[in-house]
Structure 1
C-alpha cells in the first residue's frame, strides 16, 4: 500500500506504552483494496475489520455514499465490499462531526444509512459497521468476550465532544462491556506534524491555547482520552499511517481529495460459538 516513514514524524507525542501498528494489504487481487490490523487478524478470528485504500490503479475507491462521487459507482463498491468480506448488511451514518453512537441489531440485507450518526455498535453477526474518513480518525473498539464491536468517526469536533467515550458508554450500557477489557485502535489519520489548527481547536481539545495556529496530534489526544476512560495501555494501538504525508495510500481532505476511504468492522458470519 505504498510507503511512508514509520512512524510519521507527528506520532512521538503518543503516551508511552501505546503500540504502533501498520495496516497491511490483505489481498491485492480483490476489487476493493483492503488493509487490516495485522495483530487483530490473528487475535480476533471472529472479527471482520479493516480500512479501504485509495485504489487509484483501477480507479479511486470512493466510499462516500453521502456527498461523494456518482451514487451508482459508490453503491456498487459498497456491495462489492459486503460480498468480499462475506457479510450481509452494512451500516453507515450521515456523519455530522458529533458524538451520537447508535446500537444496531438485525436488519434488512444491503446498506442502511442512518441520520446524524458518527458511531455504531453491534454484536450481530453479519452486520458491517463503517465510517468514512479522509484525515479524521477512525476508532475501532472491540469487546472480545462479548464479540461486540464499535466503529466511531472522530474529527476534532467529535473528539472534543466525546465521540470515543460515547462509544465506550454505549458498549457498557447495552452489553455490559468494561473499558479495561476493550481493545481500541486509532486508524489511519492525519498526523501531528501535518495537522495544523487554530488556537480555538487546541482549547476545545483541552490543550493549552497557543498564540497562533500550531499542529496537534489528534490520535495522541484520543489515546489519552481512551486511557483516562479506563482502556488498558496494552489494549491500545495506533496506526503508523498518516493520510497526508509520505506516499499515503489513503484519501486526505487536506491533500485535496473529495473522496473518502472506509474504516469498517463487524462480527463475521460462519464461525462456531467457541471459535476464537
Structure 2
C-alpha cells in the first residue's frame, strides 16, 4: 500500500485516505445543546499551565462547558458528549497572532471523536462518561463527567434563566464563532524526539436557535485519588489550582455548529 502525502489518513491505514489535504470538508453537527460557565480565577494560576509560546489573555477567565452533540456528520448521524475546560490565552508567533481559549482538558465519551480530534487537531481529549444536561427538581441545570464511576468535574447552573431574543442570539453566536479553541499537539516518539510538538487552532461556526443567560452557578471538581482514577489524578489537582473568584456568566443554548476542518491548522 502506497501512502499518498497529499492525502489525510487516520488509523487503521487499511481504510485508505479520508480526504485530500487541499479539500478537507467542514463537519456539520445538526443538533447541539450546550451548558457553559465562565469565571475569573487568580491571574498567577494560568501561566504555569500554558506551553510555550502561549501567553495568558487579557483577563484570567476560565470557561467550563458541556456539549451534547447529535447528527454528527463523520459519525453517520450519531452523537457524542464532550466537556472542556479552557483559559483565555493568546499566541504571538512569526506569522499568527490570535486570541482564544487554550483547552486544558477535553473529555469525551466516544472513541472516534477522541482519536481523530487528538491525533489530528491536537486537542487534549480522553475518555470519560458524560451525563446529559439535566433539569433538577429545584430548577437547576446540571451535568458532570466521571471516570470509572468516580466524579471528575461538573456544572450546576441555578435559575433564573433569561431567554434571549433573536438579535442577542445572533450576536452571541457570532462572538462564539470568532473565538477559536487553541491547542497543543504533542505525540511522543519511540525514539525520544516527539513525533509532533506544535501549537494548533480549531474553529467552529455556531448557530443558536435558543439562548438563555444566567448569573449563578457552580463548577465542582471530584476528590478522587490515584486509587480511583490512577494517573488522571493530577488533572483534578490542576483544575483545583484555578479557584473560582467571581462567576462572570452562565449560558445555556440549543442549536447547531459546523466544525471548520477547512480552517483548523498548525499555528506558526
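Each reported figure results from applying straightforward, stated rules to the coordinates on display, with no laboratory input. What you are looking at is a predicted structure, and each value in this text was computed from that prediction instead of being measured. Cβ atoms are built from the backbone, for glycine too; each structure is taken alone.
Of the structures labelled 1, 2, one was used to calculate relative contact order in percent (Cα under 8 Å, 6 or more apart), giving 22. Name it. Label of the source structure: 2. Calculating percent of Cα pairs over 24 Å apart for structures 1, 2 picks out 2 as the one with the greatest value. In terms of mean count of other Cβ atoms within 10 Å over residues 124-131, the structure with the greatest value among 1, 2 is 1.
Where does the value -3500 come from, among 1, 2, when helix-only ellipticity at 222 nm (-39500 (n - 2.57) for each DSSP H run of 4 or more, over all residues; to 500) is the thing being computed?
2
Among candidates 1, 2, the computation of Cα Rg over 2.2 N^0.38 Å, for residues 156-251 alone that gave 1.52 used structure 2.
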